[in-house]
Structure formats: structure tokens, C-alpha cells
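For reference, the structures are reproduced in the following blocks.
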Structure I
């Protein structure tokens, strides 16, 4: 090939990368953030969807499904998946070529030269980077799954709070109705001259106090509903009727070997799986750092002019691994891997401890519920029946009746608190294991 032909081929090789760089650039398009528009979008969120019918109320599972679709915090967390996808794209790209040029003004004329150099990656480096980016995508997916599981647990807890508040309102309403009935009876007795004004006033104060308590509990129910709406991604005043199951406080038996639950937790918890992937990425980082200790070679065509003559050839650039050899990064990567391993071991130990505490709490709260069911509730029901009988027969005075009613109300509240605590303890156990209890036997 003669010199003119070589020059004809070399010039496009040197200029083409610069032209392609300009043609392939991404253009910036501003996307303004309008706070009022965002607010209107949030106000427009409703429960109208083919996936669930809000007219007959949401079950607990339906409430979880709504939250997984509408919760804005979860949707923002999921957007991190796009960052991982971009990292995978970047890991698969080849390094851009370099154009080196120099010009020297001498007494006998100017000398200049230019070269187009392409960095050559170490063998297997690109594959390692793509593999690490793929692991990062899997890690992000598991982090999203862990966030979804946490949200589902919070929704189920908030659902329980709403049901508990609703039951508290019902109990308070029944107690208020009884106190107002007592007040009416005493007022009739006062007219008949068989009850004193003091007894009537005492009953009136008791009814007024219970009415205030009932309104306070109603307010707590509204706040509990707002907290549930927030988790579901609905507005604070959005209508969100919920329906309990056949027995909202029923807790399935745990049973089984605690060691088996530990194994299920280690296998199924998304956060532990994400930690394992982070450790695998650290392994890839070590391999990349080790490859980084070898010299990087740059090759490409070169063109120059000196004393009126053109010259053609090849440009070569190479790092000389004398001082650095990437030893600092290699040492850092080994330490990072060891730290992740120690953190993973620590996390497993915390899971075991949390699981032991959760199992003990479920058993303790279950014993308390059974005590109320077997010992307290039968006596409570008999007490209510005897009080009603004495009230109809006029064989109980107002003070004694109000004292009895206070005890009845307190016993009912403790019974409800025990059932709610048992339910919450079981939800906590499911959270620690990392999957619903109905899947434990299938592991």
C-alpha cells in the first residue's frame, strides 16, 4: 500500500471517533417538577380497580395488595432498579478511544504528530464487570422484595389496629348504653321517691364520663384508619372500608421445631439473600482489583509530519507497574469482603435471637389469651347476666351497679388487649421468619 492510500485510510480512522461522539450524544430535556400537579395526582388516587372491589370492604390480603400498588414510598424505592440497569449498561460498554496530539515549533520547521489509541481491557475484565452489575440488579430486586415484605407487615399491623379500635368503640358504646339505661331507671325512681338526687347525679356523671371516653376512642379509630390509609397510599380522608375475617384475632398454631424456623428464615429472608449477593459482588471486586495490577495496553494508528514529510505508523502506550500495582485497592477489597462476611454472620445471629424472642412472645401472649378465655370470660359473662337480672328486679343500687360495670368494662378491655397483643406477636414472628406462616409447612 502506498503512502497516499494509507493516509486516505488513516484520516477517517482518526476523525471518526470524534464525529461519532458528537452524533451519539444524549440531549438534555428538562422535566420541571410541579408540586401542585403532584398534589393533584395524589388526590386523584382511589381504590377503583378491577383487582379489588372497595364496595364490600377490603380484606387484609386485599389491603396488602393495594399498598404494594399505590404506596408512594415503595414506588420511589422501586425506582432504584433503574440505577442498577444503568450500571449493567455501563459495565458492558467498551472504553472510549483516546486521541493524542503534539506540536513542536522548531527553527527548521514545525513538527507534529497524532495518534488514535484504544485501551485494551485485561482478559475477562469486561465479563467480570457485567457479572457484578448483574448481581447488583439481583440485589436491588431482593432489596425491593424486602421492602415490600416490610410494608406488608406494617399494613397488617395497621389493619389490626383499626379492627382493635373498632372493637373498642363497640365495647365503649355498649357500656355507655348501659349507663344511660341506669340513669333512666334512677330518674324514674327519683320521681317515684325511691331514689335520691345524689344517686341520680352520680349516674349522670358516670354516663357523661363514659360518653367522653367513647368519643375519645372514636377519635383513636379515625387516627388508626388514617395511618392505614397512609400505608395504602390513599389520602387521609379517603373512604377505605375494611372487613375482618371470620375471626380477626385467630392465630394459627406455630408448632414445629424452632431450628427449622431458623433454617426457613435464613433461606427465605430477602434481606439475607441481598447480603449474600453483596458478598458475591465483593468477590468480583477482588478479581477486578487483582486484574488491575497488570499494565494496561493502548494501541492505535499514528500520523505525524516533520520537516515537510508525513509519517505513518502505530501508537503504543503502556503503564509500567513499578510503584503502584494497585496494591492499595486490592487490600481494600479484601478488607471489604471480610467485613461483609462478618456482618452477614452477625445478621444471622440477630435473626436467631429475634426468632427466639418472637416465639417466646407468641407463646406468652397465647397463654394469656387462653387464661382469659377459660377463666375470665366465663365469669365475666355470668357477671353480666347477674347484673342484668338484678337490674330488672331492682335489687342493686346505683353505686354497686356502676362499680360492677367498671370492672366488667376493664375486664373486656384487658381481654381485647390480650387478643390484639397475641395477634401482633404472631405478625412479628412472621416478619422475622420472612414469609407467611401458611408457607412454613411447605418449605
Structure II
């Protein structure tokens, strides 16, 4: 092997040592790291070095020399091509362990070491066919409509007939959405295919469907979408314009609402805004809620803050037990939460719209709370964690879907005088290399 690393196009024998944060198997070839998808730790393969990848190399399996006998058959015929799942091939014990290991590795990178000080518990895993919120990608060309997910590499669209991760009520809408997309004037393809998205959320009142379209739908398109809602017995259909930054989409406009799309959070029911954030599975939401409620119940009596509260997944159950102040920057979400609280008796909840990334609650403002919960987007809550670290809040509970940003925020809190009590891994992103977690901290 040359000092610069293995030669591209070379076939090599590799032993898979571990699994990485993007889901691929990791092997060593001299000093070089090689990433091999769809492998299991302990397997030995002959692999073709295809390309550079960061500081390492990407390879594909040419031949299994020693293959794990416990490998399950993939649950989906699109596995391997679809970018939605990376780990349908993992034996169940390996799968549960690696989700926990991803979290532990992120903690170690911040010099937070589980052991005598705190435990990282066993992973709580949601079942298959449980995802109640899925965003599908679509393309309409002169050849027809494709609707599904992006492939492992590239920005094309893999046409899907089924999805074993999604709840049956979502998977059943793939074909009807494909048919109505083929009729929309707003999706007329030009020289390039017309790109769109369909987000489906299963609420207690039925499916809530939001279309992201490249242009404003006219009257005829709105009538087509209204018929689609009636034919499929949907709660609501909305549309929004395609945004240049998909992480900051514009507001969605309802086309038709046949009944309210509501979700029960503890003692209250919230009417969801179109395409509102919702925990991916009911099972995952319950695991997060139970861990948070148990942690806050052990705090002294007094009010709690729910930061990045969204529509009230945690704020409303907490408010059944103590006074809660809920804060979020999303105007529609905080309005929906406030309306639900006003309709519900025997809860004590106040709300505030505030961008906590730009203007976190200060240590002084946090002084009136005995407990604080934060559940930010994937980027984490660095600014808010700094203020919490300076505060006198007795109990802090951090919820995150990104181990790296969670570990960074926990490091800030520990440096500010908090001790981690427990970390609970929660898997509601089945077969993907993503893991949720709840971390409980107490002021030393």
C-alpha cells in the first residue's frame, strides 16, 4: 500500500470492525479507513476501492469471505438502492447495540464517559410500520410521475410502491398521490422534470397531507386536491411553495380541511398546523415523554420551562402536574399549543414565541424554574445550553435526535456544574443510522 492510501480500483480483503455514523461498515487497511456499506461487524469481505471519502475510502463488496449467519432478510425490496434505510441487514442484537454505541461514541468525543458516573441505558426501539410522519420526494417528467425517497447517492427519486417503515395509512397514499400529481397543472414538466414533495402526517383526525409545489396551484388544481382529499378521506390537504432552503420552508396554506387534524398530548388535544413537527412514532413519543416526566417528577416542587416546545408534546403532559412555561420560535406551533391550553381545564401553562437560537432565555430569566426541558432541532441548543449552564435550575432534561449536538450541549452543562444522571437511547428512525436520546442532568 502506498503512503497516500490504497489505489482506486484495487480489490482488497477487509475485516469489518464497526459501524459508522452514516451506517457503513468500517474496516482498516494499514493506516487507511475504508467504508463498506451493508456489512456487519466481524464479517470478512473482498471489496473494491471505489473512491476517496473524506479522510478515508469508499468500497463495495465483491465477495463475502465470511458472512454473519444471523443476517435477516431485508424487509423491503428497495433496500440497498433506497437512501431511507441503511441497516435492514443487521441482526437484532447488533442493531440495538450499535444504536446505543453511536450515542456513547458521541459522548466520548466530548470526554463524557458513561460508567460509574452515569449509565447509557438499553435502546428503546419502535416497531416496523410505525412511522406516522413521512416526507416523500417526487418528480414529474414527460415519462410519468415518480414518488418515493432519494437513492443512497444523488438527488434523483426512487419510485416506491411500499415502505415497511411507514405506517400502513401513509404507505397506502403513495399510489393516490402519484395519480393526482400526474394531473396537477402546477407540476407540468418543462425541459426539466418538475420536482415536488408530499408530507403525510397521521393525526387522530385522519391524514394531514402537505404538497410542496414549484408554483402556485390555480383553481383547477385546488379542486383536484379537494377531490383527492374527499376520495382518500383525508383530514386536510395543504400546499406550500418550494423553498430555496429546504430546512426553512415557508408557511403552508390549507386547500381543504374536512375535519381537524388533532393529536392528544397528555390532557389536551392540539389541532396541528399543516406539516407540523411531530415525533416520528407514537412509541418513540411515549418513551421520550415517560423519561422526561420521570425526571421532572424528581425535581423540587415548582414551575418548569419547556424550551423548543413545538406543539406541546412534552409541555402539555408536564402541565398536568405543575406550572409550565412553553417557548418556541415557530408562530404556528406556539399558537396551536396556546389554543389547546386555553381549551383544557386543570392545566397551568403559559406560552411565549421566541427564537431560542438567537435569543435564549437568560440565566436570570431561568431563575424562577426548578426544571427545564429542551428539545431543539438537529443543530442543537448551544446558545440556550450556555445560559442553562449559568443558571440555578435544579434539573435539566435534554432531548435530541442528533448525538453530536446533544453531546456538545451536555458538555456545556457539565462544565457549568451539572452532573449527568442517565441517558436513554430511543430509536424511532428504524433501520437508519439515527438515534434519539433523553439525558437527565441535576445541578451539583
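Every number in this text was worked out from the coordinates using simple rules, so none of it is lab data. Quantities reported herein were computed from a predicted structural model and do not represent experimental measurements. Cβ atoms are built from the backbone, for glycine too; each structure is taken alone.
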(request) Work out the source of -6500 here, i.e. which of I, II gives that when helix-only ellipticity at 222 nm (-39500 (n - 2.57) for each DSSP H run of 4 or more, over all residues; to 500) is computed. (result) II
(request) Assign the value 5.3, calculated as distance in nm of label points 7 Å out along Cα→Cβ at positions 33 and 257, to the correct structure from I, II. (result) I
(message) Matching task: 0.00 is the computed value of FRET efficiency 1/(1 + (r/R0)^6) of positions 201 and 329 (r between Cβ atoms, R0 = 35 Å, to 0.05). Pick the structure from I, II.
(response) I
(message) Please compute distance in nm of label points 7 Å out along Cα→Cβ at positions 25 and 57 for structures I, II and give me the label with the greatest value.
(response) I
(message) Once relative contact order in percent (Cα under 8 Å, 6 or more apart) is calculated for all of I, II, which comes out largest?
(response) I
(request) Could you tell me which structure in I, II was used to calculate Cα extents along the principal axes in Å as 134, 52, 39? (result) I
